[in-house]
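Structures are listed in the sections that come next.
Values quoted throughout were computed directly from the atomic coordinates according to the rules given, and no laboratory measurement underlies them. Please read all numbers here as calculations on a predicted model, not as lab measurements. Cβ atoms are built from the backbone, for glycine too; each structure is taken alone.
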Structure I
């Protein structure tokens, strides 16, 4: 396995830290650059003590500057940066011949009007949107292999798109009937000091937020529309739960006329039976966040409710791994021609 030079920008956020953890155990990676606005000049092990003694632990953070990153000569750069900021780095990195895997939302949404509607600002680099590939390997594997710019999916979208995609693709459910309820751990909000994210505010409490128009709806509806070939609009309600990590999603939809439970099961089994990181719990199992945390797996179960006629889909994933850093590394493995599960 040939070594590939890798940079991680925004390496001290939750997703950036998770990226470092995974890359420390990757046999094909030489970590040549990590950036942090607040910790420049300090070694990884000094900022993140749990990495003491690991490979790359003595590498020092540099300031978030595109020219300094380019000077480190990475071949692939992960951008674990805030929305808007990531695009500023993407342009010079791509120009320098560096392949980019962006964990922000900057290149996930293809329609600039939709981006402005959901993110409240004009898209910072619309000229790059045509070349970005949505980084969901189970759906866009071949496009990812050859991409220069990957828009790695959000955590909620991964948990919603994967269960629904095969059912919409084969027109087994009515898109107008889709209702989604998701619960996420507090790390999904990122590493920031906001009052509503403090332990005393979150512990022993549950709350909905981002209602009725969470930002992730834009990419969710885009990808579901792509699956079925017609515009899809869904109801999506996210909830904050007092755990550090993990997402549990429950989806309700009405099968199209004449579609039975066996056809729903067959579509999911056919789509994912050979997927390394999709574990199907079937029509009798349940999903549980404790079974997926710290892993790149997404677990999916389903039921048909004969009383209401609806199909119920359930999924669980780690929002920082399959929902962020792990999925990004999965894409990197594809881009480099390595086995998809290396280091995961």
Structure II
């Protein structure tokens, strides 16, 4: 009897330790969260705002385009870290890729009943930004779960951007890099994971590539569209479009200064990062189908972002703008996924 009590007590203790460890890991032990620091956000408080936010110059535009054209999307090395059978029909891969000494993580959902001899469309899911919880949680993201349930025949690629954690069940992987590189840098990471997936899975139909991004992910989607015209169609919801604006710098305040003005750099370098994060200047180069979704009552990313995009793209025939009655969290996911299925077809 004493032995049985000891066994039961030991088992109970082990269960408590496991549950406690999972809870601690998911809520307190995020290395990525601990890296975020606002210590230097007042670094450029004396900078002349008229100089910083001077309208885009042609030479700056051309320099950005040249820089983007020279980016190498090939990874230096890569590793598949986990293969998870999330359903009898579908497998999830968790992988890492290294570039110039920096390691990022990503997830790839294989199509249901995957057959490597077949061809499948692909969706790149670009997640939003949470300054307080820099985590892409694969198990608690209702939007992502809706995407995976609806697009069963798709590869679904989910990047964890620099400085952000990828969470799957009780395992967390923290990507290297500065979390403040949240737009142009995040687009680099997303496109590199997309490139890796195409290189390593011949079953990806490269003529049926789509992207869906919400909030920060909407901005990443617009930037990716401008930089990677092979994307067949893009859904961008509630994404900021122009950071080269004193109005936006005030709107995002502390977060804006953390992302763009907390690292020592010359004025041209500071401006270049802001410009590279502002798709309004580049999105007119995208030839594919584009669905824009914005909320009329969005106080985080106001509807004027949509209005300016529409004006910029007034001559684009394959553009659809949906203005929702709600705010930043207004849902249009089911309709957007139907639009993707309709438009992500071979040209």
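The value -8500 for helix-only ellipticity at 222 nm (-39500 (n - 2.57) for each DSSP H run of 4 or more, over all residues; to 500) was derived from one model only; which of I, II is it? List each step's numbers first, then the result.
On the way: I: -8500; II: -11500.
Only structure I yields this read-out.
Comparing I, II, where is mean count of other Cβ atoms within 10 Å over residues 31-38 highest?
Details: I: 20.1; II: 14.8.
Comparing I, II by mean count of other Cβ atoms within 10 Å over residues 31-38, the maximum is at I.
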Quick one: Rg and Dmax of the Cα atoms in Å came out at 21.4, 83 when computed from one of I, II, so which one is it? II
Figure out for me which of the structures I, II the number 20.8 belongs to, where mean count of other Cβ atoms within 10 Å over residues 79-86 was derived from the coordinates. I
Compare distance in nm of label points 7 Å out along Cα→Cβ at positions 303 and 335 across structures I, II and report the one with the greatest value. I
